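Next up: some structures, all given as structure tokens.
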Structure 1
Amino acid sequence: MAKKIKVIQFGLGAMGSEMAKIVLKKRDLELVGAIVRREEQNGKDIGDLIGLKKKTGIKAYTNPKELYKKVKADVMLHAAVSYAPLVWKQIRPAVESGINVITIAEEMGYPYIKYPKICKEINRVAKRKGVRVLGSGINPGFAMDLLPVLISGICEHVDSIRVIRVIDFSPFGQAIQNNIGIGMNESEFKKKIKEGKLPLHIGLPESSSMVAAAFGWKIDKIVETREPVIANKHIHVPGYKHVPKGKVAGFNHRCFAYSKGRKVITLEELGRVDPNEDYKNTIIINGKPRITEVMNVPTGKITTTSHAVNLIPAVLKANPGLLTMLDLTPAPALPLK
């Protein structure tokens with residue numbers, strides 16, 4: 001690359017901090033600022049906020065517009081909220097300032113079905129400003145949607161897709177653990193699911209819709225099921241807490257998409273916190289030929305963050321507007337310094 005791509009990091013939580021660290025390691029990228037929400041972090045060196053043992057000379061700001069005026073950035077990495085309406089509220093000032101945006105918000109992986117009006121607005125503003133907005137991570141954005149679509153390219157035809165992802169949630173912090181019900185009683189878990197207070201995994205309908213769009217399948221309905229996984233032994237979760245036998249130690253979240261009354265997409269997110277579990281991603285393509293692909297997909301803390309960073313050049317080369325992963329060229333790992 002002729003010159004370094006200037007990057008702003010929005011959000012310095014667990015995922016945002018990791019993204020900032022990765023950007024700092026990349027030869028062709030330059031971190032120029034960060035946006036934070038806590039007032040006590042305003043004006044602080046990013047190195048102090050993300051746990052580095054050295055100063056970076058790059059500051060964090062609570063006022064996004066102030067940062068956009070002070071620095072000239074090419075792209076903003078966004079890691080703050082999961083839901084599309086809140087994402088648009090947070091990233092709109094950047095888009096209006098002519099800054100491209102890559103967000104790891106799950107609903108932004110394929111938001112067209114749930115939020116058609118917001119999508120039209122994002123697309124309109126982005127095109128007017130000549131920038132791109134993309135939602136992607138490891139899931140949605142790769143493991144359960146883009147990857148099976150790419151693998152299907154060697155098939156004569158495809159009848160249905162099934163993806164089973166067993167994911168390790170033990171490295172995640174308190175907030176994520178609470179969102180998936182770790183340590184709860186089974187009855188409490190089911191009650192909160194019924195009340196809509198336990199989101200578990202966000203993004204399975206979005207992944208289903210992306211897959212369907214790739215194959216040209218018109219989806220009649222999408223059905224989701226959510227079930228607790230109960231610990232059959234005492235589990236020590238490193239860096240977090242203990243889960244006693246009989247308490248919730250994970251979940252089975254499944255999504256089924258139907259076309260013309262036939263189940264064509266099955267996505268199974270099986271979350272666990274047992275460090276001894278066999279974590280893997282299995283893709284089954286029913287067609288000609290039938291393909292089964294099993295691979296190791298590590299936790300999102302490294303995969304989601306690396307993917308978002310590595311996507312930067314591909315996003316900048318794409319046409320302006322609201323994008324999905326189906327709009328991009330392949331994005332290999334960027335070289336380190």
Structure 2
Amino acid sequence: MSSSAVTTRRVSMDLLKNPVVISYAVLGLTWLLAVLFVGGFASWSSNQQLIRTASYLGIIAIGQTLVIMMGGIDLSVSGVVALAAVVCAQVRADLNSPAAMLIALLVCALVGAANATGIVLLRLPPIVMTLASGTIISGALLVYTDGQPRSAHISVLDWLANDSLLGIPVVLVAWLLLTAILWWLLHRSRYGRYGEALGSMLPASLASGVPVAATTFVMYIGCAVMAGVSGLILLGFTGTSSLTMGEPYQLLSIAAVVLGGTSILGGRGHVAGSVSGALLLTLIVALLTSWDIGEAQRRVAQGLLLIGLLLFYAREKADR
């Protein structure tokens with residue numbers, strides 16, 4: 001066998017083992033099965049709606065990728081989604097739209113910084129710190145809004161959430177741009193290398209002088225800002241800010257990240273894979289809905305999927 005043939009075969013085998021390639025292959029196969037056996041999935045209008053729905057989850061998921069890759073997790077994203085929408089709707093009543101959106105994202109960044117502070121300085125486990133901060137946010141918003149939705153019609157957010165450019169949803173363009181930025185952060189910046197090192201070899205990373213505090217702050221702030229962006233887009237889509245608007249995305253964002261090939265144990269992260277994970281989960285939910293499977297059964301299916309993913313990565317940990 002010639003050297004070129006050996007090289008080609010090796011590249012092919014590497015692609016078959018690549019978790020991102022696998023995630024997109026599963027997505028393509030699932031979509032093909034949906035087109036063949038469920039009416040309506042082949043139309044562009046149906047796929048546009050699928051993409052829009054997946055984008056809210058997907059933007060949160062690419063942020064969640066940052067913290068999961070470094071061995072952390074963020075359970076405050078559901079609260080941050082609602083926080084961004086509520087703050088933007090409230091500030092919009094007093095200031096212009098750009099200022100309202102900027103202030104909302106700054107508040108979300110502060111939540112990410114608070115999460116990082118608790119993890120780094122107080123040495124709280126990420127799951128405890130972020131769950132606590134998410135609970136605090138939910139309680140504070142309940143008191144502040146008295147449980148009532150806040151309406152706000154912001155033209156730029158409405159355009160971002162609902163319009164298309166040459167038949168392509170604007171929100172997809174925004175999602176891909178954000179993915180490209182986080183891809184650079186994860187795979188081309190020093191913080192990405194630091195985060196990967198912390199997730200895979202924490203003792204060695206500490207001994208070699210990896211800046212744990214700075215890396216943790218960058219990753220958790222990035223995650224919170226992405227959740228905030230999704231909350232703003234949801235505000236543009238619905239026109240109202242609800243306290244529960246982020247709840248469906250808390251566990252689904254983790255599942256999307258893991259389906260996209262990021263190890264829940266840390267040390268390996270794929271932002272591009274999280275895009276396919278979000279699309280795949282949204283497609284699965286759409287299929288279950290088309291089969292008249294109720295919300296309770298869909299949640300059971302999502303829970304079983306999470307258990308399966310955890311069992312898979314528990315096996316991976318044993319093999320390390």
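Laboratory data are not the source of any read-out in this text; all were calculated from the coordinates shown. Computed from a predicted structure; not experimentally measured. Cβ atoms are built from the backbone, for glycine too; each structure is taken alone.
Quick look at the values:
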read-out: Structure from which -26000 was derived, helix-only ellipticity at 222 nm (-39500 (n - 2.57) for each DSSP H run of 4 or more, over all residues; to 500), options 1, 2; value: 2
read-out: Parent structure of the calculated result 3.9, given that distance in nm of label points 7 Å out along Cα→Cβ at positions 43 and 147 is the read-out and 1, 2 the choices; value: 2
read-out: Ranking 1, 2 by relative contact order in percent (Cα under 8 Å, 6 or more apart), the structure that comes out highest; value: 2
